[in-house]
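Structures for review follow.
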Structure P
């Protein structure tokens, strides 16, 4: 039996003073009902209108409705931001995973639910592109009005409500609001590439909206069998699915399914969702439940921020004391990813704000800024200048790592601030004018069946270099430094990791031992004053000698140096270090040897290097997908 339709004005006559009215989310905002609510506004008082981000108009937030209608933002969108910041509307900080429970318990009361659905079939309607908190609102509200829209796609999963639970039907054939694609730039493409390097084949992803998530999705085109478990999906997800990247074959929860709570994007996206069994929509207390999220092995959460301080605190909902957005699902997914086997979380943000005048990485958060993600939760932070791995790191190590990925023009002030707060020792050495981290030099190779990850060293590798130095034999140390060293000073260790990737380069080899990613070898060179030749040095831990790691490092640094335009290497090798000299002789057609006291100085032209291309392989190493940062 078809429902009886009434006009929107007639349906909204039942909204009373003092009630709490929830409006459907995102692209499923019932625009005809919102217009009718605004028309009803002058006739009622103290009525609260609450919702998550919506894409349509928000007339109830206008100053003219003061004392009549007052908005309560569970997430602040552009259409209500001014009202919230002017004190004309409210903001309720909340985790998206908890909102349905708050509604059902009455702690977040909902008397009226204004929603948008498909036409009923078989006694049920589909909530279409927004299930999130709407289903709980329908269950809790004493009065439910559904705007039936023929343009709403019929989505699957837990997206259905019973026709009998709807008190009034209003027919309105309207295009769903579309979300313009986030603007991309050279900055967002760099960030996208770094983030993509942290994603491995078979991982399950959560992303938000905007230029950075769009760039990340575009950079994932050569991955395989990725999955999606996210609070929202956009056009970028659709494109990767169509390319065969998002198969979900390796998902450990709902394999083969793209799981979300809502969708926002283009007409093309909405049309593709209609009765598509690959896409399943669920309430946010399912999609955003950290315990549910953690059931996806290899879960990777990717979120943004407004500011990150040098201890790792993340502000994502306010500009100082001015509220800007909300918690959303950031913490839900960060904690879910942390509990997931092989899971990891990423905070991605540009290094600068306000047209390039303000650093987003700061010594301390701005006055009044709120902490959304705590310093104990944060894992990876990414800017266009590289990746900072913070999980399990000290405050000093965090400060060093974050300063390195800040904009170069702000690094000196960040160092000054870190020293002022006691995060860094007054003598802490940081590379000057450091170039961006070379993610393109990351590579994963196998040696005698064991996987080794190679990447450029960073200042934050100081602890790992110490572990390598103190765990290798006295003989290996002697062969590397030409003297019997029992220790190095703090300054010396800092100098060895303060590379700038141009005048100095150091590539480390990392292998997993007893569950830990350890530095097992280092190859480095330092460009001389003539800027054409570089002095090279290599060290391989005793447990990894004779497996080919040292030979690869010689080849890799030779290729890097040649790409940088250098002419050759010099290397001082002890007379007793026949193994290192043998590697050089094996990899270069001609070597000049000059005797020294107990050692020999070798000179090798890169034109005599026997290698040709990148010894890591022709595939761009940036897409190796290792999480060993």
Structure Q
């Protein structure tokens, strides 16, 4: 369904019991983010929050997409899979043979629907232009500062509009915007993004690039701006499909070459000049749960700000998962499963992106396997498909297991896994936010093929799965290693031959040496994989340990494969894969990039929110999630390990 505007969506959330109005004064600098972090981690995503008293003229809407129910409400569906089913049915209808006139006539209603989804530019002004700021000043909008080491306030839900100067093709994307002054922000588009390509074309022409930013309106707009669409597909066609009604656009006032949604709450118009010097933007507490490092990005000069009467400023925070963005990611996972299956990798049956993997880091894929090597075929296809090129760890299973049941999945994958022959490494483009790569935006990838193997894929040289492993014996043996601070053998107790160890690394080559020593013990034979995490991380806290592990690993650089004749059966080889998910340093790892800190709130903000909690109307007191991570930081004041060195 189409929402008339953001206010109608807010009213629907409140009617459904999914929104809390906060009438007490809350500071957009750090306090709004701290309260939202507590609520979003309170179970099932908590509630949406409307901060009505911000010290500005506008309320702030937070956590609007922060649960499966609210994400479904935003897209007007009962279940996220409903969209995928509709897309799949459309693909089948369009791709089916059309032999007679009746078959072709059946297409006409669908073709009419396609036309009804296409965006339309209407004349005159829109609701978004009811009020025009005489002197544009973005500092009059309650742009939030999320985390204490952020470079400043950031616009976090901007729907950014650009056009290709050569063919006028529109792109709608979402890139954070750091506020530097009343009419100046950064424009944080990465080199892989379409808007950055548009900017490159304007550079060639030596022309200013018009840009417009929408905030609010139908929630389908914000989702569509994040969706991994092909470059030649208009995001507002996807929005029209989702809302079953075309998006009405109006021309900007100071940048008339750009059109924006008529029902948006705010429009920020301006330009990026290719002759400008870049601006030092960041750091920013990002969706990885770490601060993204500062870097040089284009300047966005604001020429006009308009808004509707009674506008509400929408924002989000990202940080240590789970956060609201997990549900935007889950929507993409479900919605884009159908196009991936139908157009690129037909053997894919299902896909899952666990929250701990923060989107690109960990993807689980289920395939229909019909021949040897099919897992590798799918691996290569996925790493060549759009934003899936940023994937770091790909886990492959087949129709023998549900990939949403993680315990059953792990048992199945490890049962079918030979660590020496079924784990594949590659290199390629990575998300520029990935701090573990030795070079920015380029690093290692890994595919764990846990599919059932055909005879051609098996090797008789390796130890079989039948060996019994004692978790108690393992824990007892590992106590002799002083650098091992925590042993998690719980997976072994579930017949999953994988250990997670918290280790204090203290010298060059330490992990390689330690892995060899551990695997040399007879009691460890049968363990197929050991994940190493920072000594400050509790290895028994599985979600947190996996989050830290996935972020800190470059698989191709950081794998440690042990292979030796088995002590239980000398005619066979025992192999165990070790993976170093510990922070990398120049001293111990010859790592020369800065290493970011994890994101936690500061003590002053935590205390301030604690003191005003009872007046916020949020129910039972919720302590700050940041308290759990204070001792995991790399120094209280450090955003990165060595920015000053």
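Listed values, structure above:
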| read-out | value |
| --- | --- |
| For 13 (relative contact order in percent (Cα under 8 Å, 6 or more apart), calculated) the corresponding structure among P, Q | Q |
| Structure responsible for 13.1, with mean count of other Cβ atoms within 10 Å over residues 351-358 calculated and labels P, Q on offer | P |
| Ranking P, Q by Kirkwood radius over Cα pairs in Å, for residues 7-150 alone, the structure that comes out highest | Q |
| Among P, Q, which structure scores highest (criterion: mean projected area of the Cα convex hull in nm², for residues 359-598 alone) | P |
| Which of P, Q yields 2.7 [distance in nm of label points 7 Å out along Cα→Cβ at positions 71 and 375, calculated] | Q |
| Structure responsible for 30.7, with mean projected area of the Cα convex hull in nm² calculated and labels P, Q on offer | Q |
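Where a number appears in this text, it was derived from the coordinates with a stated rule and is not lab data. A quick note: this is a predicted structure, and the numbers were derived from the prediction, not measured. Cβ atoms are built from the backbone, for glycine too; each structure is taken alone.
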